[in-house]
1. Figure out for me which of the structures P, Q the number 68, 54, 53 belongs to, where Cα extents along the principal axes in Å was derived from the coordinates.
2. Which one of P, Q has helix-only ellipticity at 222 nm (-39500 (n - 2.57) for each DSSP H run of 4 or more, over all residues; to 500), as calculated from the coordinates, equal to -7500?
3. Given that mean count of other Cβ atoms within 10 Å over residues 139-146, derived from a single structure, equals 16.5, which label among P, Q identifies that structure?
Structure P
Amino acid sequence: MPFSGDATTVVDVLDQVAEAHPEAEAYVDGEVRLSYGGLASRSAGWADTLAEHGIGRGDVVAIRLPSSVEFAVAYLGALRLGCVATGINPRLGRREVEGIVSQAHPSAAIVADGDPLGGFAGTVFLRSDVAAVSDGDPSRRLVPLSPDDPVAIVWTSGTTGQPKGAVFDHRRLEALSRATGELSRPFDRRLSPVPFAHVGYMTRLWDEIANVMANVIVPTPWSARAALDLIEQERITVGQGVPTQWELMLRQPDLAQRDLSSLRLIATGAARVPAALVAELRHTFRCPVVVRYATTEASVIAGTTAADPPAVIEATVGAPCPTVEVRIADEKGRAAPPGEVGMIEVRSPAMMCGYLGEEVESPIRPDGWLVTGDAGSLDEDGRIHLVGRRSEMYIRGGYNVYPLEVEQVLAEHPCVAEVAVAGVPDVVLGALGVAWVAWVPGGPDPGLDGMRRWCKDHLADYKAPDRLIVVDALPRNQMGKVDKLALLAQNEQPFVADP
């Protein structure tokens with residue numbers, strides 16, 4: 001990458017790039033275009049604003065905004081002050097947001113105009129405040145910064161569905177930039193379809209800035225047509241998206257008439273990628289396809305390369321990225337031989353410092369190995385073959401959904417006697433949520449719409465069930481637990497969502 005030099009923090013990297021390439025585009029957000037020079041000066045101005053309101057080193061700044069120029073300015077402005085930024089996905093429900101706020105204790109929050117932050121009593125700024133901020137002086141450092149300063153808290157759900165905050169510092173973000181391989185090239189124009197609150201953005205700042213990349217943001221809500229429009233009009237070089245998004249782009253009727261020749265690479269991941277999808281992408285877009293595998297806690301783990309043969313790209317998630325060690329552990333935590341299925345463990349300088357809060361159990365072993373919770377094996381060439389999740393979690397459209405969390409919310413509905421939730425395969429979204437419900441005898445039947453409305457009042461909209469199956473009673477095994485395998489066996493007909 002062109003600008004790593006003597007930089008020890010993300011702020012150093014930004015200021016170096018802004019001085020060397022002030023006119024290079026950093027973000028394209030609809031009609032708004034922000035250069036690296038503008039990003040440096042506007043983030044400095046936002047740091048001044050935060051400081052004027054008493055926000056300083058070590059304070060947590062929550063950013064509940066859609067992917068946008070304002071999110072980037074708010075994030076980098078917080079880092080200039082030595083603050084810790086935490087993104088909150090706008091799609092999260094009230095209960096989830098309150099859980100994050102209660103753990104992170106932010107001193108300030110930036111929210112969309114008219115979007116209150118539940119459970120928060122600190123200083124509130126609006127997106128319009130960030131949009132209107134005056135330029136500041138990037139050369140004026142308000143506080144000394146260290147590579148060990150925490151910069152981001154990225155939220156993930158554990159097997160219980162409770163949010164956990166993975167903490168990253170400048171040093172971890174720099175390490176990740178050395179592990180991205182061919183996914184990053186100087187002056188790339190990269191399509192950004194994931195929410196900026198996601199680990200796929202929060203931990204990539206160093207890499208993207210040091211490579212002087214242009215981040216081209218897909219409008220919210222995401223659509224296949226808008227994504228293809230941007231690839232064509234903005235001459236995107238790296239197309240990113242979860243498998244669901246690529247499936248929907250391939251279905252666009254005018255795809256063959258579009259000029260997508262600027263693409264040098266397609267990257268996908270966040271869920272198991274069907275072999276047929278990889279083959280169709282490679283054939284249709286006429287460029288290499290790489291599959292990436294990571295977790296929030298690890299930030300980067302493995303990936304295929306453009307030079308890998310089709311069989312490797314379609315059957316594995318590739319080999320460990322540079323600086324990353326991977327091993328398969330058996331039930332006793334011992335390294336398993338090639339071909340044997342076990343738990344995937346990772347060790348790298350890019351993985352999180354740890355979870356927020358001393359009371360939260362860390363998945364990092366004393367010897368430095370991070371237990372991912374995913375099952376898989378290594379082949380003789382060191383490539384990872386994913387088997388599945390340890391828990392019942394399913395991935396819907398690139399988002400993790402934990403059945404227990406949804407069950408707990410649905411069970412609170414006054415008409416529900418008992419409920420079970422599980423994911424079923426879907427060719428578009430990867431998986432769909434099915435709720436098996438036994439109603440309270442003699443009560444009304446709220447139907448699927450009623451259950452979805454109830455769920456969305458408490459949780460992110462993508463966690464609401466896609467299908468409702470009414471049963472007299474849930475089957476149970478000899479231990480008295482709900483037998484979900486029996487439920488799934490009854491659900492033999494495929495259910496495909498309307499794209």
Structure Q
Amino acid sequence: MKSSSKELLHQLDDPSLSVNQRTQLRCCLAKEFEDVGNYDAARDALGELWGNIGEPPNLENLNDQSAAEVLLRVGTLTGWIGSTHQIEGSQETAKNWITQSITIFESLNDRKKIAEAQTEIALCYEREGAIDDARIMFAEALSRLNDRDGDLKAVALLRSAVLEKLTNRLNEALNFLTMGTTLFEASNNNTLKGRFHNERANVLRRLGEIENRTDYSDRAIIEYTAASFHFEQEPHARYQACVENNLALLYLNTNRYADAHEHLDRAETLFTKLNDVVHLSQVAETRARVMVVEGALVQAERSARRAVQLLETGDEASLLAEALTTQGIALSRLRHEDQARTAFERAIQVAENAGDFESAGLAALALIEEIPERLSNEELFAILKCADDRLESAQNAALLRRQKNCFRRLASRLVLPDWPISLEQSVHRHEAKLILRALEDTGGVIKQAAGLLELSRQRLQKILNNRHKDLRLRIGDFKARNRESNEIRAVRTLHVEADVNGREHGERDA
């Protein structure tokens with residue numbers, strides 16, 4: 001137990017405390033335990049103020065400030081406990097309590113507390129897969145904060161980065177982390193510093209996957225090591241286990257499967273001790289991915305199925321969609337095509353219902369890639385359109401290549417005499433959207449855009465000259481828009497390299 005927690009417990013023994021003073025101390029103590037992942041201790045710290053999830057807090061005889069603090073802590077803990085134990089409806093309940101706290105904080109004109117509550121309610125939206133709602137709430141919280149708010153602003157930036165990484169907007173994620181670097185370095189909170197390093201490692205790992213950069217993977221290992229160092233200082237077993245799972249993902253992408261399993265074993269042991277169902281499901285899903293690549297398909301399907309079962313009763317729609325997609329891949333490669341299709345289609349529906357369009361698009365792509373022979377031409381086109389619409393804002397060259405390959409598969413099956421729509425026009429529109437995204441992502445540089453589309457420069461130039469003259473005329477706009485962002489990207493890259501290489505140390509992510 002940290003010294004600050006011991007001091008708070010000592011103060012609570014003072015019989016002269018007023019009801020509101022005791023309440024404020026209990027809320028501070030609960031926050032201390034919450035920050036190190038000890039959610040049961042945090043609930044116990046609230047004492048008579050709260051019982052179990054679903055039960056209303058006891059606000060009797062409290063002033064507005066104390067009542068709002070209790071509502072915020074109860075809402076936040078409901079979200080965390082409901083997530084780790086996969087309690088259905090817990091995120092909606094959490095949002096209700098936190099919303100009530102915001103109403104009171106607004107009446108008190110308490111800017112910092114409003115922002116803190118907004119970051120917590122945004123996290124509830126994120127768990128549900130309501131990404132746009134979460135992004136809006138994070139933005140509102142950041143608009144209320146400045147650098148003098150220290151750790152509070154750092155947390156809002158960190159959680160914003162996690163959200164952008166989850167939706168494959170890696171440049172935005174790195175930008176949020178870069179904006180907060182000074183705040184993280186100035187913090188005395190080891191957990192916060194560990195989360196920062198862990199998240200920067202996650203972004204570097206993902207960039208390494210997309211750009212096939214082994215140096216990014218090497219730098220990610222350094223960042224994970226720094227994260228582990230800070231989590232051990234706290235200590236924070238839950239986040240330490242998250243680092244183990246993330247290292248497994250890194251080793252999976254560098255074809256070091258034995259190392260991946262070793263880190264997954266460590267993560268599973270820690271999460272089992274913590275009875276953390278949601279993170280155990282992520283470990284099972286990660287292990288299934290490793291086994292698919294290894295060719296151990298029966299075991300992969302079993303592990304993915306376990307992840308699905310662990311997530312069935314909770315509110316983590318995005319994680320459930322991801323696990324169903326992995327299960328669909330394993331089933332398809334076992335030649336159980338009908339079961340695979342059911343898994344993929346359910347993944348799409350689960351993600352759609354939650355508003356997580358990115359996960360829906362990824363599941364749709366996987367369905368086309370894995371079992372195209374089970375899809376009619378009409379179905380293939382409809383699913384490809386679903387994927388294209390859902391992934392429209394994803395900034396990921398690897399996804400663009402996958403979409404292009406699926407488009408090729410559709411183009412090879414163009415004979416459709418009885419379609420009620422013009423397939424030729426539809427394919428033309430889809431081709432235009434892919435080329436547009438490639439040009440936007442490369443700042444109008446034809447050679448680079450052609451590389452993303454796996455075309456020669458001459459071939460893309462010919463397509464633009466003949467079939468998409470409107471896009472050719474927009475190339476100048478793309479180049480002009482890209483000048484300022486090039487300067488920003490250069491600053492980001494230099495910052496990351498200098499910081500990672502200069503440091504000396506002796507989720508699904510944290």
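Throughout, read-outs are computed from the coordinates displayed, never taken from laboratory work. If you're wondering where the values come from, they're calculated on a predicted model, not measured in any experiment. Cβ atoms are built from the backbone, for glycine too; each structure is taken alone.
1. Details: P: 68, 54, 53; Q: 84, 49, 47.
Structure of origin is P.
2. On the way: P: -7500; Q: -25500.
It must be structure P, since only it matches.
3. On the way: P: 13.4; Q: 16.5.
Checking each candidate, the match is Q.
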